[in-house]
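No value in this document is a laboratory result; all are computed from the given coordinates. Computed from a predicted structure; not experimentally measured.
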Structure 1
Amino acid sequence: MESDDGEVPISGRGVAKVLDSRHPDYKKGDFIWGITGWEEYSLITATETLFKIHDKDVPLSYYTGILGMPGMTAYAGFYEICFPKKGEFVFISAASGAVGQLVGQFAKLLGCFVVGSAGSKDKSGTQ
């Protein structure tokens, strides 16, 4: 994906509306999420990183958060690896990050005592 001026856009997880398609799985008007260019319009040729959005009853932005990579990472790490129990202590080392803030919510919903840490404005490493 290169623009007319030779610049390559940043790519990452995103949500998009299909405007035109020659792919049998994606039709005009479909919404998708996956690896896209962070630009107004993208020509996507690698469709193996895309998923069609079927449930439009939630804001589309959820597919880059709670229903996307951060949410799946938080859910799998917390419920499938940690196996927490109500009343246990949960420490989150990056509580302000996309995954950490969701783990904090999951832990609170489960009834855990949650402690989270996050960086400060001072990034010099000295106190």
Structure 2
Amino acid sequence: MRKIEKRSDCPISYTMDFFGDKWTLLIIRDIALKGKCFYKEFLNAEEGIATNVLSDRLKMLESEGIIFSKKYEKIKTMKKYGLTEKGKALIPLLVEIILWGGTYDNETGAPKEFLERARNNRQEVIQSFLDSLE
């Protein structure tokens, strides 16, 4: 499992040390914004994460208290993942990243209507993502 090494007491440095690579934030995105909750769903994301990297990041996110896992009721050999309160606290950050990327990426896949809604009423968009996790 990837170990987080804190380089300084700076909050920006801590955050970057935590996220460290794109996979961590993309897994959180998939849970928070796309409703994914199973290993195979994360594995099938368009970015193409390797199985060993996915397994490592899921373990790290769980050990850091960002996600939890539980046995899936219907198939006991499967785990279902979700966000903890600490993980849910990242949703406003995800919305800001979407807005930044949607503004400066000329080929963004984010729907223009969503970007406009998020720009005009961030809190409503954030709340809708939180509500979908209930």
Structure 3
Amino acid sequence: MTTGWTQDELDIIGGSEEVGISSRRRDGSLRPYITIWAVRVGDDLYVRSAYGPDNPWFVRAKASGSGRIRAAGVERDVSFAEPDAAVHTSIDAAYHAKYDRHGPRIVATVVGPQVVATTLRLEPARAG
């Protein structure tokens, strides 16, 4: 059963500088967490592959379709979903607002048309 994020989860995960993300193996176990940037747009959370569609974590996330995210004591099982096309400008703005202090060269890896194909919406899942 899929449910929405709680306000606390959105605030904590969306407000965390970095989050850990893991995809599931075929046997259901979790792969090691990798550290990634995540942004909040409205009541949704998004991640992007900074190093393209061949980045191993991204390939595994797309293949498995599910995993887990953790940040500041919050852990939640998630599904990795395709975002709506109309949200990419807002995702770019969220990355700029949250991470521009790291410099334009670094932020450029997660904004713009070249990363649209490497964007995942995190859908929270609860056992049902």
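Some notes on this structure:
- Of the structures 1, 2, 3, the one that -4500 was derived from, the read-out being helix-only ellipticity at 222 nm (-39500 (n - 2.57) for each DSSP H run of 4 or more, over all residues; to 500): 1
- Source structure (of 1, 2, 3) for relative contact order in percent (Cα under 8 Å, 6 or more apart), computed value 17: 1
- Entry that produces 166 once volume of the Cα convex hull per residue in Å³ is calculated, selected from 1, 2, 3: 1
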